[in-house]
Structure P
Amino acid sequence: MLARELPGNRGTTLPGQPSSLPPVKALIVGVGRVGSAVAGRLRNAGWEVVVIDESEEALGRLGPNWPGEFHLGHGMDTSVLEQAGIAGADAFVASTDGDNTNIVIAQVAKRRYEVPAVAARILDPARADFYSGRGFAVVSPTKTAIAELSESVLAAGSD
């Protein structure tokens with residue numbers, strides 16, 4: 001679990017146990033289907049979650065009782081990132097609908113703000129390959145879909 005790998009073991013107490021340690025803080029840029037689901041999972045795991053999106057409607061995807069922070073703005077705007085608390089973030093997720101945006105803000109989070117755990121969604125498989133191993137985790141749903149769909153068809157064809 002990511003929280004166990006972060007400095008100070010913040011956020012690793014068991015449910016119901018009191019803790020004097022602050023929760024692990026995650027910053028998520030892009031609150032579509034993916035970003036909102038990641039935000040919900042981290043929040044349910046006891047993390048402090050802050051989200052940024054360009055659209056105010058994105059707040060609705062987080063549910064009516066969203067307990068975390070929501071910042072309206074663009075993830076490439078460093079003043080928005082700073083207002084959202086990127087300097088104190090333990091984790092950063094770039095999940096906008098634009099590969100270029102996700103690549104740039106992931107690099108900014110990792111290099112400029114030194115966020116320990118950074119992940120970016122990159123749809124283009126060639127870009128995903130190129131940016132893998134560049135200091136942040138790359139998740140490519142397109143590559144996963146290609147692999148699984150091909151494997152399903154190949155397995156069915158060999159029966």
Structure Q
Amino acid sequence: MMLDSSKGYKMVAESDTETAETTATRDMLGGSGYSEKAIDYFLEKPYMGTLEGADHISEMTGSCGDTMKIYLKIESGKIADARYQVLGCPGAVASAMAAVEFIKGKPIEDARRLNDNDIFKMLEEIPAKKHHCIQLAVKTLHKALDEHQKKS
């Protein structure tokens with residue numbers, strides 16, 4: 001917090017600044033064509049990071065240079081948990097987060113059926129120039145499932 005009344009500064013809590021930054025980011029992404037749901041995935045990043053004890057890890061780099069690494073925890077033929085690490089734009093992050101939401105808790109066969117349209121429906125809207133991000137999230141998952149199947 002900062003306070004210096006002699007210079008007319010106002011005390012500002014860090015959470016106020018974060019809220020202002022988050023609002024500005026939301027406005028910018030919304031103005032660029034992202035839906036609220038896609039923006040939420042990007043800001044909250046609910047499935048971002050590594051997964052200790054993962055049964056399989058796979059990585060892909062897309063045509064735009066974005067890179068995704070997926071961590072899968074598989075139990076009894078189901079996706080018990082999954083995480084992505086993403087080096088990329090908001091479209092890449094949102095797409096990866098939606099992919100995990102779609103597959104988590106589902107049998108591997110159902111996860112394998114995930115396609116670009118499923119992710120697009122979950123995100124509701126992202127800019128047309130970012131549709132390749134959806135493809136990258138799906139391809140990264142499919143690659144991981146194929147590799148896992150080969151080693152099993």
Structure R
Amino acid sequence: MATDPTILAKLEELLAAISGYDDPRRAAGEWKQAYRLLLQAGAPTGLVTGVVGMRDAPGLAGLIDQLRAPAPPAASVVAHDPDTLRKAMQAFRKRLSLTVLDEESTLGRSPLTKGSGGTVAAVTPPADWPDSVWQELVRQGKLRYIGHGFYELAKP
């Protein structure tokens with residue numbers, strides 16, 4: 001991810017302004033601007049929220065350094081044996097079918113409401129297998145990643 005140099009320069013200015021305060025927590029306006037710029041630059045939302053929420057000036061400096069020189073992408077791809085992939089796919093299908101059955105069940109619904117929810121299209125995969133297994137199944141075309149940790153069966 002290439003970060004815009006103007007955003008990095010502005011973040012450096014904000015860090016200097018925040019460091020100029022006796023108590024960095026008092027720099028509310030600067031922290032708000034830093035929050036917006038960090039999100040705009042593509043920094044991980046969880047890290048940004050933690051650093052800005054805690055008014056952590058050293059953490060802000062670390063985030064700026066990460067944006068300046070992002071970590072190289074992982075070059076190694078973990079190979080999984082076909083049996084592991086098959087079992088993970090079975091567990092995924094089972095979780096999907098149980099989620100569909102739960103959604104279609106009328107036991108947990110009020111008799112005063114109409115209709116059911118929508119159809120279940122995607123679920124989070126079982127945590128028994130690492131993310132690399134699910135990414136391999138996506139690469140093979142058996143699953144499709146739709147975002148925010150949700151996967152669905154690939155269309156045939």
Requested in this report: Could you tell me which structure in P, Q, R was used to calculate volume of the Cα convex hull per residue in Å³ as 194?
Outcome: R
Report summary line: One of P, Q, R was used to calculate distance in nm of label points 7 Å out along Cα→Cβ at positions 49 and 97, yielding 3.6; that structure is R
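Every read-out reported here was derived from the displayed coordinates using simple, explicitly stated rules and does not represent laboratory data. Model, not experiment: these values are computed from the prediction. Cβ atoms are built from the backbone, for glycine too; each structure is taken alone.
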